[in-house]
1. Taking mean count of other Cβ atoms within 10 Å over residues 413-420 as the criterion, which structure among 1, 2, 3 has the greatest value?
2. For structures 1, 2, 3, which has the highest computed value of distance in nm of label points 7 Å out along Cα→Cβ at positions 101 and 181?
3. Determine which structure produced the value 30, 29, 22 for semi-axes √(5λ) of the Cα gyration tensor in Å, calculated from the coordinates; the candidates are 1, 2, 3.
4. One of 1, 2, 3 was used to compute distance in nm of label points 7 Å out along Cα→Cβ at positions 189 and 333, and the answer was 4.5. Which one was it?
5. Rank structures 1, 2, 3 by mean projected area of the Cα convex hull in nm², for residues 253-316 alone and report only the one at the top, that is, the highest.
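Rule-based calculations on the coordinates, nothing more; no lab input. From a predicted model like this one, the values you see are computed outputs, not experimental measurements. Cβ atoms are built from the backbone, for glycine too; each structure is taken alone.
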Structure 1
Amino acid sequence: MRLDKIIARSRIIDLRSLTLEAALGELLDVCIKRFPDLKRDVIFKGLLARESSMTTYLGLGVALPHVRVKTSRRYILAIGRSRAGMRHHGAMSEERVHLIMMLIAGESARDTLQVLASIGRLVREQELVDSFVHAPDLDTLYQRLLGGFGGMRPIQAQQNRVNRLMFRQAEHVAKGAGCSATMVFGDTFIGGVEPGFLRPKLKTILVTRNPIEVDEGESRFTDTIQVRSFSSQRLAQLRSALLVALTRGLISFNDRICCVGGITGSNQFDTIVVAEIEREFQTLLSGSATDLLPDDVKPEVLERVLAVATELAVEGREGRPVGCLFVVGDTTKVEEYTKPLVLNPFFGYKEEDRNILNPFMDETIKEFSSIDGAFVIRGDGVVEAAGSLIQATGNSYTLPSGLGSRHAAAAAISVTANCIAIAVSSSTGQVTLFRRGVLLPLTEKRR
């Protein structure tokens, strides 16, 4: 759904409160003024209960408290801004919350995790958050929120004759080479590709680190794939983007794709590449693209695990490289070949709270990534355990020299169970996917 559809000017306020509890009360009063049938005490207790079980602080001075209640409306969003800032138990001692986005979800809403994840991704950009906090008045804040939630960015892509010419030539190459689609790498432009800038005539997939949600009538892209940019090199996201497109069913094993992009942030297309899917993934697939993804693994779960793994590879933790392992799918079989190295930190929590699609899980996963062992994740995204020792063995796979025990465990469990294993190397920062013992490097090694 388009997030800008749930924003209302009447529910955007400047907060007077200096504590989170009081601020939630202010935001609830604004909601009840418009929807008097809401039960204030029930909602307030639900919000506080959520805060006590898991922090709703996202970082960068933004909190996203949320609750599910009985109401005929799918979503009610209220936004409060605090210029002075307030304390939040999930923030570091020197951090202050300046923006509170309170989401009330009805029990009939089935995509709450996706909505929370979309909001969470939006407010991960410091520049955009600062533009919200420092808006001169609430009317301006409302317009900036509409733009941000609608997929527009404050800085627009450079539009010039060369970029249009490069894109047209890419379409000519795609047609001449028998390509089934064109893939555009939007991070070439600061702020992303401006809607209406490119007018593709062929099936076109946009690859970007930021999701863009626009009405079908406004978007000329067939689909959008979100892939974290791990380097400034040309088409650095290519293999990960092709993998996501395969698992979504946007492209097939026998397709040929024409890709156009440039150096990240350069505002200039300068590269056209024709990629053959069979050649890229021939060692990984046994006949069809449907064989790549285990039956019980949802494509969006694999995408989210890849995003978290890539972020760990790029950022590390506290300035240090971090190596970790994710095992996704066929958890019943996987658990037969694992044992805990530590007490399971995810035991006893609700499935919704420990689902990797939940944006509040990002920091939790990253914090626990320093624990030896693997994350075991169900195909629907629920994290079953962390710190698990993989005890699968076998010799039906071959590893290149230089890969250690983490990669050997990933290869072995991917043979033993119908799962996907994703390893992050602590020494090189490379992210590698394993399926049936076959490895596929998704990112380049750090230099």
Structure 2
Amino acid sequence: MSTRQEGAQSLAVRSRDDLVHWLADGAKSRDRWRIGTEHEKFVFHTHTLSPVPYEGERSIRALMQALIDRFGWEPIQEGANIIALKRPDGAPGGTISLEPGGQFELSGAALSTLHETADETHEHLREVLTVGEPLGIGFLGLGFSPKWTLAETPRMPKERYGIMTRFMPSVGQRGLDMMYRTATIQVNVDFADEADMVQKLRVSLALQPIATALFAASPFTEARPNGFKSLRSEVWRQTDPARTGMLPFVFEPGMSFERYVDYALSVPMYFVFRDGRYFDASGASFKDFMAGQLPGLPGERPTLDDWSDHLTTLFPEVRLKRFLEMRGADGGPWQRICALPALWVGLLYDQSALDAAWMLVKDWSAEEREDLRATVPRLALETPFRHTTVGEIAKEVLGIARQGLSRRQHTNAAGEDETIYLESLFEIVASGRTLADELLERFEGPWRRNIDLVFEEYAF
């Protein structure tokens, strides 16, 4: 989740049109399209396999301080607490932030090619492993915490997380699990104009369950199989129906920036950031905020930064901000981190590929899309769809993505194009076995139902 920093106040919101224009201003010409990759990792003590608390000698705070001391990261603080890291002005590397349960997230820089994404990911993992080893701290990429209970999971000292923690149980059964026990890989992509945004949003929403199936990697809860291949995805279905889901209105005639603004205005708020502090506004309306009638802050009106904050508290399967954020994948190992942007860049950044993907999904009904969203978390590639399966659809989708990447013609020093980052996904569809299937087989076989071995064999 994003980290707000104190700075110069942004422009005031005067009308709904300001909100629409703010989204529309995200449009970029094709030569300015970039790739932003985010990935979260569970952090554990290597000797005890226990979660890492914020404070202490071998802690999240100590880990962040080591990154500051060794690699020149700069702290972002909330009061006395370091809650995120940034690079010095002008230096590459994105930002590092903390999810509610201590999941360690890199929000990568906006990059031009997948080769740059791979280099960024490699450098980030090199740094965290370098400082983590002497602290006895390791990192695991899966979609759901495989061992720890919710009570055992630490809580990071960020005010916005405290507000969300209090509010979540009032709107869904699994909101706290979502916050504290899930991890994901996400990718951000650009759009050229409103029509391009709409086509990309429709394609990516329809295909998000296919991505969920390909990246399924959360079959364990509290050291036992949980009956799902992507429990992380199922948890989102039980978090908060007002701000999650497949956004059926996106596929209706007249979809536009305005339609998305109206949807966002219908979602209750969580908080307002003022004077370096978060004020609890949970359940309140952004419309009331615009009218200066926000309970607790009478007369206060929003700025465009407040609007940006509000959009980060919407959690549909694809989120629109000034870019599109793909949200369907479980966390996973290094190859998966690079494979997710490869999938979506291949599909969305080449017009022929985007058109082919739209032809594939344009006649899927709202009911069919919802059925996929509901069934894929349990069955992944084996999910039936019409006369075929999600696994077969995934093969076709990957073929389209490979053609899209090939046409981009971006090669690395070895002369390889960006299609190399799809190889792990082609292996999955060829075998029909997701990472979740692999993990379950090892759990029932050589691990003899000992979940501790997942930390030994699958940690970064």
Structure 3
Amino acid sequence: MKVTNPATGTVIRELAEDGPEEVAPKHDRARRAQPVWAARPYGERAAAICRFRDLLVLRCDDLARTLTSEMGKPITQSRNELEATPGRIDFFLEATPSVLREETVLQREGLEESITREPLGVVANVSAWNYPYFVGSNVFIPALLTGNAVLYKPSEFATLTGLAIGDLMHQAGVPEDVFIVVTGGGETGAALVGQDVQAVFFTGSYATGRRIAAEAGRRLVRLNLELGGKDPVYVADDVDVKTAAASVAEGAFYNTGQSCCAVERVYVHHAVHDRFREAFVEVVRGYVAGDPMDPNTFIGPLARPAQVAVLERQVEDARAKGGRLLLGGQRIDVPGCWFEPTVVAEANHTMDLMRDESFGPVIGLQRVSGDDEAVSLMNDTPYGLTAGAYTPDRERARRILSRVNSGSVYWNCCDRVSPRLPWSGRGHSGIGATLGRDGIRAFVQPKAWHWRNPRA
């Protein structure tokens, strides 16, 4: 397999790809190693994760350059991801002991009932390229802390980052057979999911998620799917227009729009629509697109070449159905995978732009009459990952967002993930949860204990 720089189209490195004949022995190694790892005291497992955390901090600059070179994320944003990951790891280190602690739920004369939680076994982690440290650590950190072994397949668009994560894990003291990197594309992922693992954690598209769910359902294994989103934001009539425009624009275009929780649809109250549109376009026009290794760059290339054509079709469809192109609208004619930051006004729900995931620097703005119409349109989607409302009125925001079918909601912010809160999708956005205590419990299974004292 070839690792290509999406900013230039040049090949960075060629690697051997794991096929079924390589994946199966890796699974066997993990299966044999997992009970030994689980038998270690929690403090020993946590100490290894602490050392991994410290190595991320120590190697931050080199790791950021690797990430930028292979998937195109602007270097400042790559550093931001790496600098924020240790905070997530700290949460897992602090919260996991309370999840694993034995719980006594009944104690009376001669009878005690208690619950312990045991690891699942071997976890297949098929991860994503857009935030490999965030998305990956949401899975493999709590999985390892709770005593599981992990077969980690990074996306083929972030393979070098995945291999670096594996090296740091082993340097930190996680045994080589407890955390194993599996490299390759879709066929490799299918081979991994087909192993006799106890859990599959996948981040990616709805279409691939459905195929994985069918395979996991056939074997009745634990399944967690973090899939796509068509995340809406509503801008109410009482906002500070410039402040709201800056925030929503960043939520739409950060990481070149390649985030499952990036803003993908914007509904604007008619009373502020024109002023918001002008402020929004002004912000987006100021974003610097260019060399992702330049600290001043905000818009980088698309990681996947095929996505350029997807965005072209969405823009063409929107214009054919009455959309007005305010900015951008086409690929940038240079080597690599580039698309202009694009804003389409007069958008509506007949357009693919407002219904299908874009996953790129393209956004549609739609005028609405008020809160009720906004809620109706926000819910007009099979996805349900995130949604946001901009208004200074907290109670108004609660009324709006409580009616939106979404796993996460934002008041005057967007495109934000916290380790303390569960991260979950509804509908086509997935099943299960990572992060928060719910995300730790996803890696353990309860055992119910009935203790009866015959002498009582």
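1. 1
2. Comparing 1, 2, 3, the top value of distance in nm of label points 7 Å out along Cα→Cβ at positions 101 and 181 belongs to 3.
3. Structure of origin is 2.
4. Matching structure: 1.
5. Evaluating mean projected area of the Cα convex hull in nm², for residues 253-316 alone on every structure, the highest lands on 1.
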